[in-house]
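Peer 1: Next up: some structures, all given as structure tokens.
Quick note: the coordinates plus some simple rules give every number you see, no bench work behind them. Just so we're clear, the structure is a prediction, and the values are computed from it rather than from any experiment. Cβ atoms are built from the backbone, for glycine too; each structure is taken alone.
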Structure P
Amino acid sequence: MAVLRMIFLLVAALCWANALIIAGNGAVMSDGSAVLLISLTVAMVYALIGTLTFFTQLYLMRVLNQARDAAAPLRRLTLCLVLGALSVGLVMLLSLSAIAQRIGEGVAIFG
């Protein structure tokens, strides 16, 4: 159970890290154009994904703690949620890599 919780929390942290970096870059690199608005919108989407991931693990852990002998459907649901979280985590890692590359070039992420 601790491994499941760590997977979900790591994915949520990656989402929030992306959101903070995008919002910060948009605020710093904004030149009065729509860069800040786009950056804040995308940052809010990343933060929402992170929040949903966090609450998914919270409620999943609560359900798993109440149902000690997890039936097959509950185990399948858990497997699907974990695979989904790992997929989101992979996308967040790729996104973080692309963000780091854009920042390394010295330009706004969405500019």
Structure Q
Amino acid sequence: MAEAFEVHSAARTPTSYLTLLLDNATTYLVKVTVSYFANGEEHIQEVSVSGRRTFTIHAISMSAEDLTIDLDFVMGASHSLKIAAPRAAWRTGQGHLKLTGVWPGNNDAQWIE
């Protein structure tokens, strides 16, 4: 099954799926893996986000559960975030992560509400 990816735009989030906005305010290349279960199947989406770029992952199922976001800051630390029920957690239908850090220093990922 092909997964859909798009560059962030000002368009409203369609109600047929959830989205995850990745705001990479770092100087790192970040390899992102999003995995979740929906309707008994595991879904995995992978993308690399260059430093100082914003990227939106689309087509996360509305029935997604046990969503995991693995962030590999190339030449830096890795982080993993988990959300049991993203539809309930992301009231607007969109999760928003801000990635921070300057190579070769520390890096972090924080939820933006």
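Peer 1: With distance in nm of label points 7 Å out along Cα→Cβ at positions 17 and 33 derived from the coordinates and found to be 2.0, which of P, Q does the value describe?
Peer 2: Details: P: 2.9; Q: 2.0.
Computed on structure Q.
Peer 1: Let me ask something additional. In terms of mean count of other Cβ atoms within 10 Å over residues 41-48, which of structures P, Q is highest?
Peer 2: P
Peer 1: For which of P, Q does helix-only ellipticity at 222 nm (-39500 (n - 2.57) for each DSSP H run of 4 or more, over all residues; to 500), calculated from the coordinates, equal -500?
Peer 2: Q
Peer 1: A value of 4.4 was derived for distance in nm of label points 7 Å out along Cα→Cβ at positions 25 and 73; which structure in P, Q was it taken from?
Peer 2: Value 4.4 for distance in nm of label points 7 Å out along Cα→Cβ at positions 25 and 73 corresponds to P out of P, Q.
Peer 1: I would also like to ask the following. Looking at structures P, Q, which one was relative contact order in percent (Cα under 8 Å, 6 or more apart) calculated from, given that it came out as 42?
Peer 2: Label of the originating structure: P.
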